[in-house]
Structure I
Amino acid sequence: MKQKRGFGLIGKTLTHSFSKDYFTNKFEKEEILDCEFNLFPLADVLLLPALLELITNIEGLSVTIPYKESVMELLHEQDETARKVGAVNCIKIQRTNAQPKLIGYNTDVFGFRQSIKPFLESQHERALILGTGGASKSVEYVLNEIGIDCYFVSRDKASKTNRLPSNRRFEYQELTENYMKAFKLIVNTTPLGMFPDVTSAPAIPYEFLTPSHLLYDLTYNPKETEFLKRGKQQGTSIVNGYSMLKQQAEEAWRIWNK
């Protein structure tokens, strides 16, 4: 029996993965019988070469927290967008004489761009990005392309923010009413509020949100995170990350098959 084409997701904790269900359902619905999608939790990203040596049918991988940046050192090539962003969430694997060649892409950029554009209005000229990890880089890249100024918020200014000028980063306790008035677009790239930790939320002053604000949460599970719920209570427009995930998954599938 011919071995199936293998695809999967790597990350540290994958218990509640979107990708597994999405691709399994896609393969069934579209009668793609020669493919399978599996989860590969890795305690360390440096275990990736050993995984590819052990499981030789893997042709493509998605990458999630916390390896979107650190996986780049293991790649043989990166496409232009991934290089500019400084983060990879999609790997195409080509094998020559059984030796895998890893090519990195960033489909978060495509997914975020497609999913946020319909909701942007003239008042969304400046954005607060909550978090400074790999996903935040994709968000910054897209918003800068659109012409939106980006500023960052983290628990600790010194944490992962060496690439950012000090006048573009804040700690949560610095966010006053005036700051909240100035930033009508707020994007959460942290895992706060993701299932099963559904009661947590970024520590912004929600009482200063208004109907002219837009809150976007990269998390999709639950459908309304605590972050989005608190915004909704203030009459704020809210968007979750489900559409982004669908868009980036389809872009990954296109890359793996091109």
Structure II
Amino acid sequence: MKKQEDNTTTNQYENPSSAGSASISRSALVTGASRGIGRAIAQVLAEEGYRLYLTCHHSEKELTYLSHCLSETYHVACTPIIADMGDMQAVNEAFQQIDDLTLLVNNAGVSHIGLLHEMTAEEWHTLMNVNLNALFYTCRLAVPLMLKRHEGKIINISSVWGNAGASMEVAYSASKGGVNAFTKALAKELAPSGIQVNAIACGLIDTDMNRCFSEEELSALQDEIPADRIGQPSEVARLLLSIVNAPSYLTGQVITLDGGWT
């Protein structure tokens, strides 16, 4: 498993694309953007010239540094926001900094591994707040901004366990199943207004969320994947960009990215 480094070097942000300088009024909010999938998504959107609003809850130093690097390299405005996306008041305050939005990426998430009967009510509610309730908090504020433009895209980062369920991850599976249903229902509601809503159901991706597994456990999981490897955050980011650039007729879909695993 390739370990992520906390001290990111500026080499990650070299070779900027010309898209940044050709940006036309496009802005994106990416939640959980300080590392992993969120950070990879922030970079590809910066390359495309998006004005960025990036959130995280705990990693303020990493998010501030990332925002500075993206702004300097791709010449885009990048606003770091420290907020718990599972807290409605914190999300309300975050949106006070956002006056225009064309893309919302709900990526912030937490996991919990263990027997359901040993999970506390507090742990259940925390997980549901971040993984599922946050979509309600962000979408209820983002949608009016998109309606003003008569366009917009919402992409939710989900999981294959939202489709199939996973033993020892009941709460996580339930939250991601909710994300999938939320995505399909909201897509139907917003389609007449020209706003597309889709989700990416990720398989095993090389992120800090999977650091709880031992090398042996990760190897066993990899053996189950037909592609014979673990996915990379950059692959999720590239798929997201494809969805952003897809025809507007693509909406209400939960697209699986798992190397043929499920």
*asked:* With semi-axes √(5λ) of the Cα gyration tensor in Å, for residues 78-181 alone coming out at 28, 15, 10, pick the structure among I, II it was computed from.
replied: II
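One of I, II was used to calculate FRET efficiency 1/(1 + (r/R0)^6) of positions 110 and 230 (r between Cβ atoms, R0 = 30 Å, to 0.05), giving 0.95; which?
II
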_Quick check: -12500 is what I get for helix-only ellipticity at 222 nm (-39500 (n - 2.57) for each DSSP H run of 4 or more, over all residues; to 500), calculated from one of I, II. Which structure matches?_
II
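Of structures I, II, which gives 0.95 when FRET efficiency 1/(1 + (r/R0)^6) of positions 46 and 142 (r between Cβ atoms, R0 = 30 Å, to 0.05) is computed from the coordinates? Let's see the in-between values first.
On the way: I: 0.50; II: 0.95.
Derived from the structure labelled II.
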*In terms of relative contact order in percent (Cα under 8 Å, 6 or more apart), which of structures I, II is highest?*
II
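Readers should treat all values here as calculations from the given coordinates under stated rules, not as data from a laboratory. Only a predicted model underlies this, so the values are computations on that prediction, with no experimental measurement involved. Cβ atoms are built from the backbone, for glycine too; each structure is taken alone.
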